[in-house]
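> Scrolling down, you'll hit the structures one after another.
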Structure I
Amino acid sequence: MPHERSAPDAHVAANRAYWNQRAPDWVAAGERAWAAAEPSWGVWGVPESDLRLLLDDMTGMRAVELGCGTGYVSSWMARRGARVTGIDVSEEQLATAKRLAAAHGANIDFVHGDAERTPFEDASFDFAISEYGAAIWCDPHVWLPEAHRLLKPGGRLRFLGNHPFTPAFSPEDGSALGTRLVRPYFGARVFDWTDVTVDPGGIEFNLTFEDWIGLFGRVGFVVEGFREPRPAAVEGRDRFFVSDAWARDWPSEQVWYLRKV
C-alpha cells in the first residue's frame with residue numbers, strides 16, 4: 001500500500017525550499033538534457049554506453065524516477081518504450097519537467113511528492129532510478145525500503161550520487177574538495193549545507209560502503225554492479241564542489257546497480 005501522507009521531516013521541507021528557489025538555475029541544463037541525442041550521466045557527463053544505467057529496450061515496462069527534477073532521465077526512459085512516472089518534492093522543478101514533456105511530445109506522469117513516502121501501490125514498477133535525486137537528498141534508510149516496496153520481484157533499482165569519500169574531503173565552509181581528510185569517514189550520515197559560507201545548499205545523506213551494502217541486504221536488494229565514474233580527461237574544469245583533476249585521483253561519484261529479490 002502507498003504511504004499515508006504526513007508532515008515532512010525537516011530535511012524534506014528544507015530541500016523542497018532549496019530546490020524551489022534554485023529551479024530557475026536548472027532550466028537550461030534540463031533543456032539540453034531533454035534535447036540530447038544520447039544520455040550522459042553525472043557531473044562528468046559519462047555516456048550511457050559506458051555506465052549502462054538504463055535498459056536498451058524498456059518497451060512495456062513501468063519505470064519510476066525518484067527525485068526527477070526537470071525530468072530528463074524520465075524522458076530517456078520514455079524514449080526506450082517505458083511508461084514513466086517521475087516524482088519530485090519541488091513544484092518549480094516539476095513545472096519545468098511538465099513544460100519540456102509537452103514541448104517534446106512525451107507522455108510522462110509527473111507527481112509532486114516525497115520519494116521517501118510515495119503515493120504508489122506496492123510492486124507497481126519494473127524499474128526505478130535516481131540520478132542526484134533521492135540518491136542524495138533522501139534518507140537511504142527510508143527511500144531504499146520505499147523503492148523496494150514499489151518494485152515488482154526481480155525489479156531493478158539504479159542510482160547515482162556523491163561518493164562516500166566526498167564528505168570526508170569536504171571543508172566545513174562548503175568550499176571545493178581538497179586533498180586532506182577534514183572529517184571522519186565513519187559516523188556521520190547527514191550533511192547539512194544550508195548555512196555554509198560557500199554555495200549554501202540543502203541537506204544530503206551518504207553512508208560508508210559497509211553501511212550501504214548492509215542496508216541493501218536488510219532491505220532485500222542484491223548488488224548487480226558498482227561503478228565510480230570519473231572525467232575522461234583533466235581539462236581544468238570545476239563542477240560544483242569538485243574539479244576534474246581531483247576526480248581523476250579520487251572518486252567523486254558512485255553508481256549502484258541493484259535488483260529486488
Structure II
Amino acid sequence: MLDSSSTSAAAPAGQLLRDWRVRRRMSQLELASTAGISARHLSFVETGRSRPSRAMLLRLAENLDVPLRERNPLLIAGGYAPTYHATDFDAPEMQSVRDAVERILAAHEPYPAILVDRRWQLVSANRAATVLVDGVAPELLAPTCNVLRASLHPEGLAPRIENLAQWGAHIVDNLRRQIAVTGDDELRELERELVGYADDMGVALPPSVEAPRAIAMPMRLRTDGGVLALMTMIATFGTALDITLAELSLETFLPADAATASALFARMETVTA
C-alpha cells in the first residue's frame with residue numbers, strides 16, 4: 001500500500017507519482033494532458049530530473065484521484081509539509097458532521113443504514129440496522145466491528161443469506177475494486193479472509209455476478225418476519241478536505257420488493273413500541 005509509514009516515506013515523489021499513474025492505468029501523455037503540463041515535464045518529474053512544486057504535486061494527485069491520506073506522503077517525499085489532517089470522528093470539530101449523519105440515519109428508517117470507515121469498520125447505525133445483526137456472534141459485533149467480516153463470517157450473517165454465493169461474490173468484487181483504487185494491503189488481507197470464509201462453508205463464489213435481467217444485486221436475508229430482499233446504495237462526502245471525513249461511507253439498504261418494504265415497516269413499529 002502507498003502509505004505514510006514505510007515505502008512512501010522512503011520513495012521519491014516522482015516514483016510515487018509514477019506508481020499511482022500506473023495503478024490508474026494512465027499514460028504519461030494522458031496524465032500530462034489532464035493536468036495541463038507537457039508529457040516531457042511529467043517525465044522529468046517522474047525520473048527525478050525536475051523537482052515539482054507543491055502546487056504541481058497536488059494538481060497531479062488530484063488528477064490521479066490519489067486518496068487524501070496518501071497525498072501527505074507524496075508532499076513529504078517532495079520536500080513539503082503535509083496538508084491534510086485526520087480529525088477524530090468524536091472530536092468537537094466533527095459535531096456538525098455527526099449531527100448530519102445521525103439525521104440521515106434516522107430519516108432512512110424503517111430501512112437499515114450504517115456509517116463505515118475506509119476499512120469497513122462500523123462507525124454508526126440506525127435502529128433499523130438491528131435486522132442485520134440478529135444471530136451474529138457477539139465477538140463479531142465488538143468495537144471496531146468490521147461489517148464485511150460480520151456479513152460473511154460463518155458465525156455472522158452468512159448462514160441467514162439465501163443467495164450467499166452471489167452476495168459474497170458481489171462483496172468480494174467490490175472490495176477488489178476498492179483495493180485496486182487504494183492499494184490498501186489491509187483490505188487485501190480482508191479480501192483473502194472473506195474468500196477463506198466462503199471456502200470454509202463450502203460456498204463457491206462465482207467468477208461473475210452479472211444478471212442480465214436484474215437491475216441490482218439484492219441480498220436475500222432470512223428473518224423471523226420472512227425473507228427480506230435488500231439492495232444497497234453507498235454515499236460519500238463529496239467536498240471533504242479532512243482525511244477522516246473523506247474516508248467515511250454511508251451504506252443504505254433499500255427494499256427490493258413491496259413485501260420487504262412492508263416487513264421493515266412492521267419491524268420498526270415493533271422496535272419503537
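No lab work stands behind these numbers, since they all come straight from the coordinates. Note that the coordinates shown come from a computational prediction; the quantities given were computed from them, not determined experimentally. Cβ atoms are built from the backbone, for glycine too; each structure is taken alone.
> Out of I, II, which one gives 0.20 for FRET efficiency 1/(1 + (r/R0)^6) of positions 124 and 196 (r between Cβ atoms, R0 = 30 Å, to 0.05) as computed from the coordinates?
The correct label is I.
> For FRET efficiency 1/(1 + (r/R0)^6) of positions 28 and 188 (r between Cβ atoms, R0 = 30 Å, to 0.05), which of I, II scores largest?
Of structures I, II, the maximum of FRET efficiency 1/(1 + (r/R0)^6) of positions 28 and 188 (r between Cβ atoms, R0 = 30 Å, to 0.05) occurs in II.
> Quick one: distance in nm of label points 7 Å out along Cα→Cβ at positions 20 and 52 came out at 0.6 when computed from one of I, II, so which one is it?
Structure II accounts for this read-out.
> Ranked on FRET efficiency 1/(1 + (r/R0)^6) of positions 92 and 132 (r between Cβ atoms, R0 = 30 Å, to 0.05), which label among I, II comes first with the largest value? List each step's numbers first, then the result.
Values: I: 0.95; II: 0.50.
Comparing I, II by FRET efficiency 1/(1 + (r/R0)^6) of positions 92 and 132 (r between Cβ atoms, R0 = 30 Å, to 0.05), the maximum is at I.
> Of the structures labelled I, II, one was used to calculate helix-only ellipticity at 222 nm (-39500 (n - 2.57) for each DSSP H run of 4 or more, over all residues; to 500), giving -14000. Name it.
Working through the options, I get structure II.
> Still on this structure, I have one more. Work out the source of 66, 44, 35 here, i.e. which of I, II gives that when Cα extents along the principal axes in Å is computed.
Among I, II, the structure yielding 66, 44, 35 for Cα extents along the principal axes in Å is II.
> Taking mean count of other Cβ atoms within 10 Å over residues 180-187 as the criterion, which structure among I, II has the greatest value?
II
> From I, II, which structure was semi-axes √(5λ) of the Cα gyration tensor in Å, for residues 36-139 alone = 42, 15, 13 calculated on?
Label of the originating structure: II.
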